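So, here come the structures, one by one.
Each value in this text was obtained by applying a stated rule to the coordinates, not by laboratory testing. Note that the structure is a prediction, hence the values are computed from the model and not measured. Cβ atoms are built from the backbone, for glycine too; each structure is taken alone.
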Structure 1
Amino acid sequence: MYLKKGTPMRLLIVVLITFCIMPSARSFGQSVGEVLPAWAPGTLEIHHISTGRGDAGFFVFPDGTTMVFDVGELSNEVPEWRVPRFVTPRPDTMRTAGEYVVRYIQRRFAASMASPRIDYAMPSHFHQDHMGGVSATSPQSERGDYVLTGLTTLGEHIPIRVMLDRAWPEYDYPHPLESNDVTNYRSFLDWHTKNNGMIVERFKPGRHDQITLVHDPEGYPTFRMQNITANGEVWTGVAQETRHHFPKLEFLDPEDYPTENISSIGFRLSYGAFDYFSGGDIYGIPPLGDPEWHDIETPVAQAVGPVEVAVLNHHGYVDSQNINFVQMVRPRVWVIQAWDSAHPTAMVYQRLRSTELYPGPRDIFATAMHPSNEEVVVGLDALASDSGHVVLRVAPGGASYQVIIVDDSNEEDRVLAVHGPYEAR
């Protein structure tokens, strides 16, 4: 820091306070009750958007490159017995989950005066709460022969430059993917590749050059997006080498084929000392009778290693966050993308909090915790937050980060709480 000779003492004190006493305020600048400030160059932002109807993640990389990981939208045709298990939609039922995700992202672009564009979009796997579910009330696109739900709603309103998924172009692993949801998604891809310049690629485990900074890669050399897993192919941690954790289909009974969940995409994002993991709906505790190799969490955790922040696999459902995963990933912050009464289950929550599995403090944040969980899951009152958009804001260079809770009951984007700064390890 350089100050000219003769700088007034009052100004010098202000400068010293700003630069020495309150570094978090200088770096991030948000206050409780105020609208979430705009993204600033050099900052990494990760928004876990709360809709109560599925997962949605919006990323702004340090140079302004953008990525979306999942836009879930449960069909309104779910069985009636499941409805009580869901939280009420956020912020209301006036619009679909996909529409609310679009509006949230558009507000972030408007705040930074940037032209809306998604550089990379990915469904972690092909389930409604991650990609969007087709129903009789899904609105028809004005462009192509597809309806609007989840990811297709996003692409209808905000241009997507590159779409990556686990199955392009054949969509036949481990068997032909022919659900209405996947058929609709493929019609959407077909129209946008032919008419809107979209590029579609298969997500390739082991690669760190498939998702890159597109505006100023030289300016942020410590940023890295490491592809970890998809379809049971897992990065070894060496160069771009991978190994196939799942046996070849020709040796399996169809009843033992990999499930859609364990075929999910998973990645580790790094910026300086900061590391983050998200892996869709992979799990590590196979249901009784399923092969042991359905535990994909253990080899994935070996590849990922310790991180600052981890999103719970499979929303914290009963089959997820096995002991190996928790011990090896050992985050300071857990994020639960929750909307169901089984997010998380009691034993999973026990493992998250266990200092026997790894020492030290950890904070747990949920997007939309179901009220009934408070009656079932012991210790749930220790959550750092049980509702709201969970926003990670990583300081330029990646040495520290904050967790910001943004009100999901309306579209004002007002800050409810600020946690941290946490030091990246």
Structure 2
Amino acid sequence: MGLSLRRYSNIAIFNLLIISLIGLVLRYKIAFSLPFIDQSHLLHGHSHFAFTGWITHVLMVLLVAFMYAQKGAEVLKKYRWVINANLITAYGMLISFPLQGYGFISISFSTLSVVVSYVFVVMYWNDLNSLPQKKVSHWWIKAALFFNVLSSAGTFFLAFMMITKSMHQNWYLASVYFYLHFQYNGWFLFACFGLATDKLFSNVQPVILKKIFWLFAGACIPAYLLSALWLPMPEWLYILVVLAAFSQVGGWIFFVQAAKKQLSFIRGYVNKTVQLLLVFSSIAFSIKLLLQLGSTIPSLSTLAFGFHPIVIGYLHLVLLGVITLFLLGYMIMEKQILLNAKAFAGIKIFTAGIIINEILLMSQGVAAISNINVPFINELLLTTACVLFSGITLLNVSQWYD
């Protein structure tokens, strides 16, 4: 593994520390008061940096490492400027969004991040095509790249409405959810499946891997409407959305069955820390799929999207519980995170924080449905944010000062 990639991995977990710190500040402002901070502006900086500075950055690094194993050290020189450009746009958004919200500078950095992602997609797609051996894992990665590009349509339509001053609440939400869906259910998720398939499922029959891929890939586009069931739609389209939800569950069942057959190989290939992170990530993904199935019931969908804590809990379940835990496990497996005593303790604390955070958010959401206030919920969530921050701080210390 190239030294440059290890440095980029250290930058990644430092970026996760920044995200955790901003989350802590946001929770403090809700529980108490910070009048000099604009909650909405800081939240935009938090979310944009989480997507670009943490998850997209890590996926770029891991995919370059994947290509490095196939084509050698020249790959690092080729992609270094793209990774650097992505980081520049991420830090630009981190600084500009809290200062001005949606303004000229923040929108410029946001647009540049999309352009950088396009460049990465074209470069990586061509490199995948040049590989002599074609694998099902390549299908996952190509789909991830495609969905990354597709997600940008949501941001461009949102920008169009802002420029033309034709903002409509339904279309605004539809654009935001379009971007979010094809980022976390497309780009993030499919890239993770591709990496996992390549490393852990090399002995599984290709016909089974192809079946799993198509059950997820075929469902991804119609599954967007799971986030927009409040929009009027014909009955046939609603049936298609329900089928998409079941298709993903079916794909996950086949995936878990394949994993069970690979258990002896996986246990011999990765250490117990990675195994636990993958198990927690899988449990979180199973819960996500069940919540998706539940959301196909119109009355439940209306309740879910009508209560902010449930939406926030769902997003954190996916981004922290599914994606982040998987990425941390994969980075340890690839030795991009050095697992020592401090790192192990930091990951345990951080994982515990994610679990507690989800329990509190979902409890708050369910209580809100019944018009019940959970006592000291904001203080409890603030304490949990401190736990998350403590865990990721310890992980950073373990890498920089070991």
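Using the calculated result 33, 25, 23 for semi-axes √(5λ) of the Cα gyration tensor in Å, pick out the matching structure from 1, 2. Mind showing how you got there, number by number?
Details: 1: 33, 25, 23; 2: 30, 26, 24.
Checking each candidate, the match is 1.
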- Message: Quick check for you: by distance in nm of label points 7 Å out along Cα→Cβ at positions 230 and 342, which of 1, 2 is greatest?
- Response: 2
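-0.24 is what came out when log10 I(q)/I(0) by the Debye sum over Cα atoms at q = 0.08 Å⁻¹, for residues 46-189 alone was calculated for one structure; which of 1, 2 is it? Working shown, then result.
Numbers: 1: -0.20; 2: -0.24.
Answer by label: 2.
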- Of structures 1, 2, which gives -5000 when helix-only ellipticity at 222 nm (-39500 (n - 2.57) for each DSSP H run of 4 or more, over all residues; to 500) is computed from the coordinates? 1
